[in-house]
Structure P
Amino acid sequence: MLRSLVAITAMFAASASAIAQEPAPEPPAPQQIEGIVAIVNDDPISFTDVRQRARLLLLSLGGQQPTQEQIQQLTSQALEQLIDEKLQLQEAAEYEVEVSDSDIANSIDGIARQSGITREDLVNSLIQSGVNPSSLEDQTRADIAWRRIMSGLYGSRIRVSAARIDDQLSRLKAASETEQYQLSEIFLFAPEAADREQAIAAAQSIRTQVEAGAPFELAAERFSSAPTAATGGDMGWVTLDDLAEERREAVRALNGPGLTNPIISEDGVSILLVRGKQDPSEQTSVVDLTRITVVDGSEETLSAAVDNIGSCAEIDAVIDADDNLRANALTDVNVNELGPEGKNMVLATALEDHTDIFAQSGTLAVMFVCGRRDNVDDLPTADQIENNLYAQQLGMISERTLRNLRRDATIIHR
């Protein structure tokens, strides 16, 4: 394993340097497999596979020039992801679960929309960064197949009772009367002491990347082993009593919004992002927003579009008339989830009016406030609680199943 990791690291280091120094590459041609780094139940993983996935991980963390230590962590994580995906696709073949090209395209469309761009824009961005789009497609195929298997095998068996929903709601109401923290997490599973030091180094590397501007949500989706990874690490609003002692002390020590240092526990290593703090019985505002982005980053185009929109009802007509514009509706958004700057910007905007233009995901954007409810108790609905509890249970089953597959698989590192 060590010999393979050193070889992969050296190859990726050259690739990362090339990305930084050379002009944007042409769309990558089919590559010859340079060698095999691992075999998972007779399915090979090549050096090319690992290098491409490491580049994709780097891009998902913001594309900053990585240090040698970060390169090693990225290549190690890339290999682990590819091993999991081989196991997931092998299970998909066993259960005859098929994922069509249109399924993959629709999923990637959704990823692009979250950034206010099209799938074609996303693919071009990958190519410009030296990432073969097939790496993202392979990852998406495994993810879709695995979700279908888990939902098919276990989804109908999970029951969230009305009593449990009521208990959860009662607990949340009681918690609203004490101090709460809005948290997100990244958890690296490392139950063995031999793996702990590597997990600590990986957590510190991820923390450094996030501090440099990488989106925490994407880092959680790519690296976290917790069930919350599916929602970008979002833990919602919690009290200190909801947290294990080591996490509680880390949040206390931070004394405000920001990232904790790596937190070591019995099962692994965590990083917590404290996004906000709420005093007892504090009420909030909930808004419906429509975010408009301009594909080519033209402020002139975006300003002209905004000038032509007199109300939220006119947004669709203006957007549909210009292929350079994208609109994304966001409903029931708690303003506290927007961060201090976003919250202040939205609260200062009148209903049916728009915010100032701001930078987002490599382009420019503006938000229209299309609905607003003030003095709202910051509690989820019964449906939201049910969905969260269901997702948590399915996520834990998924993690346990994948670990069992790893334990029973024949994995050869070369």
Structure Q
Amino acid sequence: MTAYPYGDAITAGIDDLAHFTDGGRLTRLYLTPPHRQAAERVMAWMREAGMSARVDAAGSVVGRYEGATPGAPALLLGSHIDTVRDAGRFDGNLGVLLALAVVQKLNRDKRRLPFAVEVLAFGDEEGVRFPSTLGGSRAIAGRFDPAILDEKDTAGITRRRALEDFGCDPSRIAAEARRPEKVLGYVEAHIEQGPVLEAENLPVAVVTAINGASRGMVTISGEAGHAGTVPMGLRRDALAAAAEMIVAIERRAQYEPDLVATVGRLILQSPATNTIAGQATFSIDLRAPSNEARLAALADIKSEIGKIAKKRGVAATADFTYDAPAARCDAALSDALGAAISRLGLPVRRLPSGAGHDGMALSGAFPIAMLFVRCKGGISHNPAEYASPQDIDLAARALIDFVENFQPRPS
């Protein structure tokens, strides 16, 4: 018996999946040969655990462990097995293997619950290969847009063709939608991808919401000029205006709990050491677990950009093309997760998720909940990503306890 039986076994499985990659470092994009290899390995594990297993029409792995009554409504567990480029091993994969550990325990105990358990291994969470993302979870939720089948990757391959090459039938995607009365909820375990749990020395937490996000670009038009001949008071410096706006954006988010604002890109037109910038463009990524707080901050930021532009004699346009509403986690599911954590003798920490997850696509169609697991340094999307076997073991025990004690809502 190892020190952390669940944690050690799951870590070994994560290491095994890391072999399926396109290149030296872990890169496993949606509908590629490494994705297919990982899907086959997950299906083999599912079948060993007494589940039926298949790849659905959208490329997701679906495993089902029947309840005491065949065809009963199902509790959905899972995460994703696709990765970003040069990824870490734990993002997504951990949630799939934690879900699988639940069914392995039920199968070892020869136990059938009053409901079925399904383990989902989505393949389109990261959105690296095609312009849109969450296609697998949107299919389950009945929200798949057939128009995205015509999207192309950088090699000119359409999503439709990639699905067919993967062995899927795109014409069957609509049939993957689940009827709400057949789904009891969706629960995903995931590394935190942030530093809060490590800072507070806690192994796990209950997620309150998946943050909504607004993203856009701000373009500032001033006047280019000679760095040595234009007096400071007569300048229309686009870069200086952008700098003041960026600080104002940071300031707006700094003092409001759970609101985060990031400027990740700054682009100058014809930059030169001895030239005043005539045009600057920068990105904004604004996130919060409350739609109201996020949209209020967005309105304030747009207003402040306008004021700074007027003061500095430049023109500014803000074009926001991405708006994803926050996904609130279900109170009953979250409380049940919290109770399972408490039964392990651990404090129940609640915090929002700043990163997106498949639960965003499922929210509103079914109740959702999430369990966070501490990760070293809060590092994710990076080969240094790490969660300890001890923390993984605790997360597995919490998730097993949650499922074994789960009480479906009366119909």
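For mean count of other Cβ atoms within 10 Å over residues 70-77, find whichever of P, Q sits highest and give me its label. List each step's numbers first, then the result.
Numbers: P: 23.2; Q: 18.9.
The structure with the largest value is P.
With helix-only ellipticity at 222 nm (-39500 (n - 2.57) for each DSSP H run of 4 or more, over all residues; to 500) coming out at -16500, pick the structure among P, Q it was computed from. Each step should come with its number before you reach the end.
Details: P: -16500; Q: -10500.
Matching structure: P.
Here P(r) over Cα pairs in 5 Å bins from 0, in percent, for residues 46-149 alone has been calculated and equals 3, 13, 21, 22, 17, 13, 7, 4, 1, 0, so which of P, Q was it run on? Walk me through the numbers on the way to the answer.
Working: P: 2, 12, 21, 22, 20, 14, 6, 2, 0; Q: 3, 13, 21, 22, 17, 13, 7, 4, 1, 0.
Considering all the candidates, the number was obtained from Q.
Starting from the value 35, 29, 22: which structure in P, Q was semi-axes √(5λ) of the Cα gyration tensor in Å calculated from? Could you put the intermediate results ahead of the total?
On the way: P: 35, 29, 22; Q: 43, 24, 20.
Computed on structure P.
Work out the source of 17.9 here, i.e. which of P, Q gives that when mean count of other Cβ atoms within 10 Å over residues 102-109 is computed. Write out the running numbers ahead of the final one.
On the way: P: 14.5; Q: 17.9.
Matching structure: Q.
Given a value of 19 for relative contact order in percent (Cα under 8 Å, 6 or more apart), point me to the structure among P, Q it was derived from.
Details: P: 19; Q: 22.
Checking each candidate, the match is P.
Tell me which of P, Q gives 16.9 when you compute mean count of other Cβ atoms within 10 Å over residues 38-45.
Structure P accounts for this read-out.
As an exercise: Rg and Dmax of the Cα atoms in Å, for residues 270-397 alone, calculated from one structure in P, Q, equals 17.1, 50. Which structure is it? Could the numbers behind the result be given before it?
Numbers: P: 17.1, 50; Q: 21.2, 65.
Derived from the structure labelled P.
FYI, it's all coordinate maths here, none of it is from the lab. Note that this is a predicted model, so its numbers are computed, not measured. Cβ atoms are built from the backbone, for glycine too; each structure is taken alone.
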